[in-house]
Each structure stands twice: as C-alpha cells, then as structure tokens.
Structure P
C-alpha cells in the first residue's frame, strides 16, 4: 500500500471517527430532550386526571343539590295541596 493511499485512508477514518462522535453527541442531546418531554407529558397526564376527578366531584355535588331542590319542590307542592284542601 502506498503512502498516499495510507494517508487518504487515515483522513477518511478520522472523518468517520468525528462523525461518529457528532452522532453520539446528538443522540445524547436527543435523549435528554426526550426525557424532558416525557416528564412534561407525565405531569400533564396527572393534571388531566386531577381535573377529571374534580369534574366528577363537582358533578356529584350539583346532582345532590338538584335532588335537594327537587325534594324541596315536592315538599312544597305537598304543603300547598294540603293547604288548599
């Protein structure tokens, strides 16, 4: 193998080594970004579950109040009938 070919090969190998290192660095950066996005997604999912739970609690409270109003109206209607009889 001639010296010129060896030098060309050496330059190409160095270039490939640099490329591999750049790709490793980019991969590490992307892995960090992915971890951050996954953490944010997890926080948002938790928040969504909390909102759904709160919504369910509010719905139950509203239904209870409506039932109490219906009960009061029924009692009031019964009293009015009793008074008119």
Structure Q
C-alpha cells in the first residue's frame, strides 16, 4: 500500500493498519496530545492522541524527513546499527 491509498482510508481503517503493520519508532508529548511515530511500508505515520479524551483525533502520513525533526532526540538509532 502506498501513502495515497493510506490517506484515502477512513480514520478507523488507518488505525487498524497502523496497529497491525506499523513499526513503533517513538513518541512525544505536545500540549495535550500524545504523538506516536510509526514506520509503515515506505512512509511514516504520526498518530495524534488527545490525552484528555483518550481518543485518536488525527493520523498524518508523510514521506519527507522534515516532520521527523521533533522526534530526532527520541529515536535510538543504535537499534538500526547507526
């Protein structure tokens, strides 16, 4: 599956695919959201969990490396032999 097809799925379909096939990379907090980063196929997925309601409000898929910047201090690159 490519990023275009993933983005066409409804939110619950995206959730299911991330939970079943995504590779957890790291997470972080931003205001009242928990953001979790996954690798999925040939792109990244960021899941936005509202900490007050404990519900997923948004799932963002991307291929560029710029959105990874806030996570760089959290990712343990030794797991990848780097």
Structure R
C-alpha cells in the first residue's frame, strides 16, 4: 500500500488536527492564551498555503499535459497529411 504524501500533507483536515493537538499540548504545559492562539493561527495559515500551492501545481500539470497532447495531435495530423 502506497501513501500519497502530497495529498496527505495538503489536507486541511490533517493540519486542523495538528493545530488541535498543538493547542491541547500548549494548554497542558501552561502556555498563555496569546501564544496558543499565535501557534494555532500559524499552523492553519501554513496549511492553507500548502494546500493552495499543491492544488495549483496539480492544475498547472494537467494544463501542460493537455497542451502536450494537443501538440502531439497536431504533429500527427501534419505528418499523416505529408505521407
């Protein structure tokens, strides 16, 4: 069984869970509320950026794939007409 790490790391649910764990541990160790809020906010912000970058990369890769297929079809049509 192969784990799709890109998909896992871009999951907002995962990052929300991590923020919850970090917040819970911070409370257990007695950190003040400002620190807890700052850390939780940073984790969620980083998660949003990572998810956006991963999604855009996937969209861009699909666009390039379609463009390459279009060029290959055009080249095939030209070589078929010439032959």
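Quick notes
- Label whose coordinates, when FRET efficiency 1/(1 + (r/R0)^6) of positions 25 and 57 (r between Cβ atoms, R0 = 25 Å, to 0.05) is calculated, return 0.00 (choices P, Q, R): P
- Read-out Rg and Dmax of the Cα atoms in Å, computed value 22.5, 78, structure in P, Q, R: R
- In terms of distance in nm of label points 7 Å out along Cα→Cβ at positions 9 and 41, the structure with the greatest value among P, Q, R is P.
- Structure (P, Q, R) behind the derived value -5500 of helix-only ellipticity at 222 nm (-39500 (n - 2.57) for each DSSP H run of 4 or more, over all residues; to 500): Q
Read the figures in this text as sums done on the coordinates, not as results from a lab. These numbers were taken from a predicted model, which means no experiment stands behind them. Cβ atoms are built from the backbone, for glycine too; each structure is taken alone.
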